[in-house]
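Nothing in this text is a laboratory measurement; each read-out follows from the coordinates by a stated rule. Remember, predicted model here, so these are calculated numbers, not experimental data. Cβ atoms are built from the backbone, for glycine too; each structure is taken alone.
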Structure P
Amino acid sequence: MKYNKTLIIAEAGVNHNGDINLAKKLIEVASEAGVDFVKFQTFVAENCISKNAKKAEYQLQTTDENQSQLDMVKKLELSKQDHEILIEHCKKFNIKFLSTAFDLESIDLLIKFDIEIFKIPSGELTNLPYLKKIASFNKNIILSTGMATLGEIEKALNILVQNGTQRDKIIILHCNTEYPTPFEDVNLRAMQTLKKAFCLPVGYSDHTLGITIPIAAVAMGACVIEKHFTLDKSMQGPDHQASLEPEELKAMVKAIRELEQAFGDGVKIPSKSESKNKAIARKSLVAKKVIKKGECFSEENLTTKRPGDGICAMKYDKYLGKIASRDYIEDELIDE
């Protein structure tokens, strides 16, 4: 799976709060920001969360503490009809639809919509039946690796390949699943570790506050960036507070695209824009004072000054001891 630019995924996730109109508005915001994909989450709550499952600490802080994880997530389900509506809305706004399945039934639903990529979330990296089912379709896969060790990632990759997915269809995302992730826990250098260990393209799924870290990840070689966004961080719901608002999302995309332009091809030669500056910024051999024909050039009468369109100042030593073939006035370029 190769792209000629950084693949930017705007993670709407469950920030629609179960409201289809809010979900459509999120698609419009993502499209306006210029991202490549807008991503939602597809699940049947009872299929992936037991009645006894507890909420994460960040979820307790942003939702009703008396509500179970199952009850919280149940309200955020998207139906088959919701998916159809959102996919059509994405087409209308010229942005690609993506969703993460969290259970086997939801994988089947997404297959019916012929999605381009399966995004495997960090929590499913150790889910054998889930991995085997996704692998069987031989689709492009983006694998998040939050909470995982290298050994666990290797096992997941082996399962995917052994059950039908071509290895070159997989991208690994470095990730930390804490919302928001403390900067000291980000460990961007782990991207290099992943790339070296598995010889696969590596991206980054970000849960920090702000846009600094995803931009830095691109500078360090991330080929995919995934970032949560919302219409308003103050909205009620589990993920809003750790998400970007519309103007922040735009700023992140703009910065990443500018950074891509700055990468270049790695060949160190003067650029077209700077070539004209040579004569202005560099220095030439210049008469430090009046020099008479027949005098020897010396440290007393020869210096280097701008402009740089005369004899290159790197030839200074070669001219010491030479005899001037004509008269020079002070500050005149040496031309022999």
Structure Q
Amino acid sequence: MSAAGVNCAPAPRRGIVLGGGGVLGGTWAIGALCALEQTHGFAAKDVDVIVGTSAGSVLGALLGCGVSSEELRQHNNEEVVTAGPLVGYRWDPVQATGGSRPGLPRIPAPGSLKLIGASLRHLGHLPPTAVLSAFLPEGRKSLQELGHLVSAVTPEAGWAPRSGVWVVAMDYETGKRVVFGRSGAPTSRLPDAVMASCAIPGWFTPVIIGGRSYVDGGAVSATSVDVLAYADLDEVYVIAPMVSFKSDHPNTVAARLERRWREQVTRTCLAEANMVRGLGAKVTIVGPGAKDLEAIGANLMDASRRAQVLETSMRTSTSAWREAALLAEAG
């Protein structure tokens, strides 16, 4: 082959953002990951940086430890996983998440008086969701089963066997976002960081890491795309279960309220993405479409709908990525 025929262009540096969205959001995201690989031709587990928040942190941790998107699909469907780090691991999502409703609080009092104090001292500096989380009573449910899942694939060193696996949580005393795994972040084991990222205020017990209390990173942002602003990436792919550009027509009050909240999350995600775009990266975003939302319903923690949600996502996400790519090219 002549020198002129050799392609010497370096491979693009890629990042994947996996947003929060409860049990069903995580299930939908697995379909979106499989479709991303089919439409773009690269393995999700091999990208340079993976950012996970809440349910997305579980998927991000598993990808970072070598689990493929297809193995995630098999695992979610409770099929026999025949290859990879999850071989033989049994998973009960209902037991792991404690069901579709939060338990009654032990003490009907605010979960974080320190965060309430911080919000009063710095009015307007914290997202409303972070402030609201401080007033919710401390959750009672445990995420230990989820921790066991991540521990099953985590090396003895305590973190993923590669760099660029970032887990987003919120310091429950200050309301500040913490990105575990990134340079300068507090030291943590990967299972603990994931449990912290998934600790929905009022639902799950906060997770203690290094003497500090942490809760769901979604209390700051459901996506945290902006943490990649200075990661020197060429392409960023955002899989955002709480972002939707097309809605369904729900007929229950709960679902209508959930869709209204999606509108705010979508605006925040777009603002974060524009920040990253402004620094030179191409950002492509997908979220559940109308058919996905019909499958998801109003309660993102309803594990009984997982099969339907995944089957729908596997059908809809391929076209969603193609449409999103056209929008990304158009700027």
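Structure notes:
- Largest in distance in nm of label points 7 Å out along Cα→Cβ at positions 105 and 137 among the labelled structures P, Q is structure P.
- Structures P, Q, by volume of the Cα convex hull per residue in Å³, for residues 121-264 alone: label with the highest value: Q
- When distance in nm of label points 7 Å out along Cα→Cβ at positions 9 and 225 is calculated for each of structures P, Q, structure Q gives the greatest result.
- Origin of the derived value -12500 (helix-only ellipticity at 222 nm (-39500 (n - 2.57) for each DSSP H run of 4 or more, over all residues; to 500); candidates P, Q): Q
- Taking FRET efficiency 1/(1 + (r/R0)^6) of positions 161 and 185 (r between Cβ atoms, R0 = 35 Å, to 0.05) as the criterion, the top-ranked structure out of P, Q is Q, with the highest value.
- Answer label among P, Q for the case where relative contact order in percent (Cα under 8 Å, 6 or more apart), calculated from the coordinates, equals 24: Q
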